[in-house]
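Down below are the structures I want you to see.
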Structure 1
Amino acid sequence: MLFVHGFALRPATYAPLLERWAAAGYVVAAPAIPLLNRDAPGGPSESDLDAAPADVAFAFDQVLALSAADGPLHGFVDPERVVVSGHSDGESVAFALTADPCCRDPRLRGLMAFAGLLDTSGPAPLQTGVPILHLIADGDPYSNYEATVAFDRDRLPGPKLTVTLIGAGHEPPFADPADVHFELVATATLAFLDSVLRGGPDSTARIATLVGANPLIAAVTVRG
């Protein structure tokens, strides 16, 4: 499990969610992106965002090397069963690694994208068949909600499921257990991981049922 943090944040911001994944048995690697993270020298910057997919791919290679070598992590990672996820700018990086002709990494088996418009205004996304779970917020001040839904409906490759977190903001649903959406996010993402990485039941129906049981805080927006 690879996770890419958002702009001016750091991996520890998402510790409650990452710990939920780890507690379910998944190995989680969440590198600090050199210029994107909050502690970058001189302050965070998006100036090197185009290089971030390569940074994440490098971190992935290092994790695989640790798993292959003798040591405490030997055999912990199955290179054939890896999902990438990201939040905000990090979701754009994760999307590039799964569907952008520039950066597609065929080792990745799924994408979980959080809080943002995936349209990079670049080449059309590749139709790779990699399943995508996109969790978006209709109250996100940093993303145009209508444009996000339109892109997911018309251009996002399938299989895909877009879920709107109703009344949610940009960061709290993915980082704060006190946020009303957090538990739904944790449960939905684990259903996706179990389906993609463990061959469990199709997560689309499970997540749709979960969302249907919480109509005040979530809705299935795009399915295909």
Structure 2
Amino acid sequence: MLTRVQYKRFSDKIADQIVGLIKSGKLKPGDSLPPEREMAKKLGVSGPPLREGLKILETLGFIEIQPRRKITIKSITGSSIGDPLLKTIEDDIDMVIQLLEVRKILESWAATKASQQATKEDIEYMEEVFQNLERDFQSNQLGVDADARFHLAVYQAAHNTVLSHIGSTLFDLLWQAQKVTRETMFKEQDNRKVLLEQHFFILQSIKERNPKKAQSAILAHLNFAEKKIIELAPGR
């Protein structure tokens, strides 16, 4: 039953520890790791094994080491899901509607869990993104980036590691879809106000820790978006 214990290098132990933090959800896609000097001090190792451990993680696709040594966590689901779909969704209303149907499944569950699991920091971040969305709408912008980030924040507030990484992988797809939907929906000026109110209700439901209300709020928002796209899209 027992097997011989194998010696592990410091670099392997470092890589395993960071992978463990990613799997537990303590490190999410887009999070930055501390500077190398700080990490080495916390881990009690010197620079060479730390850099070797980071290289292992980079090779396996867990992290991205950017210029000037900024190290960020990557989505463990990879980018291959989003890239081909991104090409098919550009200016294609039918594909946007299909994405909305998938989002209803994922985000209704995410909102339910977020209302139960969201931390104070999660809610503060959603409030910050909501304020960005509000400013964008007030200045007659599409608010695409803030909108996509708000929905990604709901995924992450659910504290389900797989869902969080899927949401991060699909962020570019969501961004492109939001661009198409906003350009269509804002043919009616009142829709800006309605969408802002809907995002507020989603946020408020999560803050109130009300799962049914959170699920209902996000489904009402996505159903409204689908309805308006069908009504307003040219040629439909």
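Tell me which structure, out of 1, 2, gives -0.49, -0.90, -0.92 once log10 I(q)/I(0) by the Debye sum over Cα atoms at q = 0.16, 0.30, 0.31 Å⁻¹, for residues 108-147 alone is calculated. Attributed to the structure labelled 2. Can you tell which of 1, 2 yields 11.9 when Kirkwood radius over Cα pairs in Å, for residues 156-203 alone is derived from it? Of the structures listed, the value fits 1.
Which of 1, 2 yields -23000 for helix-only ellipticity at 222 nm (-39500 (n - 2.57) for each DSSP H run of 4 or more, over all residues; to 500), as computed? Each step should come with its number before you reach the end.
Details: 1: -10500; 2: -23000.
Of the structures listed, the value fits 2.
Assuming 4.1 is distance in nm of label points 7 Å out along Cα→Cβ at positions 20 and 212 as calculated from a single structure, say which of 1, 2 it is. This value belongs to structure 2.
Consider the structures 1, 2: one of them gives 49 for percent of Cα pairs over 25 Å apart as calculated from the coordinates. Say which. For percent of Cα pairs over 25 Å apart, the value 49 is produced by structure 2. Structures 1, 2 were shown, and distance in nm of label points 7 Å out along Cα→Cβ at positions 124 and 172 at 3.2 was computed from 2.
Going by relative contact order in percent (Cα under 8 Å, 6 or more apart), which of structures 1, 2 comes out largest? Don't jump to the answer; show the numbers that get you there.
Details: 1: 17; 2: 22.
Structure 2 gives the largest value of relative contact order in percent (Cα under 8 Å, 6 or more apart) among 1, 2.
FYI, it's all coordinate maths here, none of it is from the lab. Here the structure is a predicted model, which means the values were calculated and not measured. Cβ atoms are built from the backbone, for glycine too; each structure is taken alone.
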